[in-house]
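Novice: These are the structures in question, set out in turn.
Each value in this text was obtained by applying a stated rule to the coordinates, not by laboratory testing. As the structure is a computational prediction, the values presented were derived from the model and not from experiment. Cβ atoms are built from the backbone, for glycine too; each structure is taken alone.
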Structure I
Amino acid sequence: MALFEWLDEYAVGVGFMDQDHKEVMGLALDLESAVAAGAPREELSAKLSAAVSAAEAHMVREEAILKQAGYPYLALHKREHEDLLRTLLEFQLKVADGSATLCVSVLEFLKGWMGSHLRSEDRRAAQFLRQCEPAKVS
């Protein structure tokens, strides 16, 4: 089984969040497949960049909607996003310049972070949106 296979347990019940999460997971799966195939650094770097860009776009969109809805835990949610994004951007630069390589342990870290964040912070945010902003759910 692939690390980045979408599981129904990741669904939070808010359309845009689930759609974005599936997109990021799909790009991460592409990256995982490239790592497993021993793809060249340039290809890995491009796939990592695509996944990071999609994750960042999702985070910005999610945070804006949560802010507009008055989500009381936005600061914590945003801090988790910022911490991951900082880590990903630093790693992305290292992969691009050849000072780091992508390996399964890095992918396992990303999978662990995503699974934990989806099951906790995103689930709590989604519950808030469903209660306070029903129009944002679809």
Structure II
Amino acid sequence: MTIEEAIFSYLSTYAGLVPLISTKVFPDVVPQSVELPAIVYTFISSDKPRSTVCGHHGFSNDIYQIAIYAKTRAGVIAIKEEVRKALLGTDGAGYHGLMGTLHIKQCVDVGGLRGGYDKDADEYYDQTDYQFTYAY
């Protein structure tokens, strides 16, 4: 399972998100035919695994932007809270465990916070970058 498949699988079935977005989780862009709200995940960067004197360390660090789109500000706020619970845990320490079949060592918020209202699209949005450290 790839990290992208794991992110999709996890967020599209997370109990706190399903009532808010159903399974509307997409790579890179929300399809035009899809009614908001929805979540988009986009690859930002990767710390490719490097060899050490002991060999490969067995973990990869990838940063993905998680963007939330909704017709109301309240909708974005509600979804953002559930995404944060899903990826950071209720204590904010960062998710660790299985996402699908991929073992996540830790997921942390690495900033990149952006949000607002897009007047042309008539939608609210929030974008946050998360780093996923996982076994490969």
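Novice: State the single structure among I, II that was used to calculate percent of Cα pairs over 16 Å apart, for residues 45-100 alone, giving 47.
Specialist: Structure of origin is I.
Novice: From I, II, which structure was helix-only ellipticity at 222 nm (-39500 (n - 2.57) for each DSSP H run of 4 or more, over all residues; to 500) = -24500 calculated on?
Specialist: I
Novice: Also: Looking at structures I, II, which one was relative contact order in percent (Cα under 8 Å, 6 or more apart) calculated from, given that it came out as 24?
Specialist: The structure behind it is II.
Novice: While we're looking at this one, here's another question. One of I, II was used to calculate distance in nm of label points 7 Å out along Cα→Cβ at positions 5 and 109, giving 2.5; which?
Specialist: I
Novice: If distance in nm of label points 7 Å out along Cα→Cβ at positions 93 and 117 comes out at 1.9 when worked out from the coordinates, which of I, II was used?
Specialist: The read-out comes from structure I.
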